[in-house]
Structure 1
């Protein structure tokens, strides 16, 4: 209320953190910006993000320090011009609580898909979409709703929004449209068309077609503040995807690791498998942990992914009881039974994978947060000293958890 920063809220089932980082990368080239650290997107995380603070986890003294720093922030004479805030939900009415903390003037919805992440506590995908849509429905007529044109569930939200609407995607009719997508060992590139201008965009060290969407959303946001497409394209060259989101890392024995271990949902895992299929390698190996919090969709979603895994990989190592459905379906879909293995935990899988890997292999590692698949990455990465730099969940709290 005192500083009146421009507030940008981001929600969706996948791509929230990447979109937040892309928007920040664009705006930071011209303005002062603050965003949630890591994936702090709950009630507490959102408040910490606004104040520019980090969680103290279970440290009482850490929280006392945060309170003092928060009070100090209230007395500050300066504040960022922009707040770029990731807003996540797990249960019904979660978005109401977030909107009690902050009211964005721009709302971005990334992707939801047929089986959204965190659907376990909802009656179905429709209820998840309704809860997430509260962000853009809360916008005033002077605000902007920025929607993923290619996601049908997101695109349908425009019917009940009073704010001005802008869309982005590959589909013809999107306001910010992309084409000419290409992937290489160096990253991805594509062309962006907006209001008669056409510019190339390169994202070095970023992999997967789904990473085009954060860049498009970021460019739409920047355009609202008089940034030119060329200026934004240059700013995106510095964009880096967050740890555990499709990072290409050097593995042991001259192999490569496609680290997507931060979390997993059906939509995100299909996108990861598409990326694996696009990259060249001597052999392709998947280490896949259970997808959690998808309720009644658990068996069918894992089976669907297993069938796809049989098409794009040579070996499949699964971790957990749910991913066993993917393993069985991969075998039923033609994968050699000797090339499919199931493990009870990620540490056990990591030891076997380390022996299996050979020169020229490409290993995709994916799984829900609770499966701790980053431990697999750490075991097979060539430079262990870089774990804190490249991997997710490397702070003291997560390192100490069993």
Structure 2
């Protein structure tokens, strides 16, 4: 059967009672099936259809429109350790500056962005955030939204205040007009992305070199924003995440740190929709956060003995895996290395041979016999039993076929190459 037995997304997203709707092919028509969404607490955000950041209730899927394409945002648990993420006037040190909160329209579409204004022309100014206590040998991720006013360039740093030297500090400059960001000193990676209305989201991730102790974000010592009194820029949504190499979506804070729980999205009791002896799994994913290994999809028996999965490795390869008690060993295929962006992936399996195609490439194949000791009956999108390999980006579509699609066809019927061609 060349029609999917169940599909999710492809622009057709639905939510019912907080659950994500998939569509199962029953009697040659698609009917809704509820994927359970587990994410405790009302601390998650998404980009809505208007392009604004907004909060999403607990246990509700995050249909995210970042980049204009509706996608399912799936992220691991994360904590914003920075107090007063959008109340900059509550930060402890503001030398030579006037901070006006709720001064401009922020990326969430409301007037809650702060204006950072130099009070004396050509004077030295200092802005220091609340301190964050960090553990040694852990990567640190700092992200924030900023927009140009009269001031169009700012140099910032973070690290252990008593040791503002070498690998304990990261110093970087942001261009508020172009979104440019560059690290001047210290070890780390920097990136930015335009989010509309002149705002950019800037991110800096350190290597595991920041010393333990208290630290903060601050303008570099002896900074002069502008030669003119009254000049300034806009700041909103400051986030500090520890032990992560990938900044996640915005988590607002006030007087303390705030944790967003992981998105866990699964559908159980669907053995009749999964090919037990052969099948094809298709995924379209928007992978911009490529830093670590993540699961795209996992199909299993509700335990860990019988597994089909698609993963993105830390080396930016796509890997298929079959694990079964009666297999001739774990069967894997790894693709070529891919850059961040949109990936269309198809994984076909049938005892004797499996195949993988990514973005229309010639299918890679591997030999190996297998049979599952129990029925595969659970589909999990973007997560695994290990938190360290949970997905951390956007899923555009997923489909499951109960037949092994051919690598190529000449009659226009679906094949691994045709369904993955960008």
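General remarks:
- Comparing FRET efficiency 1/(1 + (r/R0)^6) of positions 255 and 375 (r between Cβ atoms, R0 = 35 Å, to 0.05) across structures 1, 2, the highest value is found for 1.
- Structures 1, 2 were shown, and distance in nm of label points 7 Å out along Cα→Cβ at positions 23 and 111 at 4.3 was computed from 2.
- When percent of Cα pairs over 28 Å apart, for residues 63-302 alone is calculated for each of the structures 1, 2, the largest result comes from 1.
- Look at mean count of other Cβ atoms within 10 Å over residues 367-374 for each of 1, 2: the largest one is in 1.
- Calculated for structures 1, 2, percent of Cα pairs over 38 Å apart is largest in 2.
- Identity of the structure behind 18.5 (criterion: mean count of other Cβ atoms within 10 Å over residues 31-38, calculated), options 1, 2: 1
- Read-out helix-only ellipticity at 222 nm (-39500 (n - 2.57) for each DSSP H run of 4 or more, over all residues; to 500), computed value 0, structure in 1, 2: 2
- Relative contact order in percent (Cα under 8 Å, 6 or more apart) derived as 14 - corresponding label from 1, 2: 1
Just so you know, all these numbers are worked out from the coordinates, no wet-lab data involved. The shown structure was predicted, so the numbers you read here are calculated from the model rather than taken from an experiment. Cβ atoms are built from the backbone, for glycine too; each structure is taken alone.
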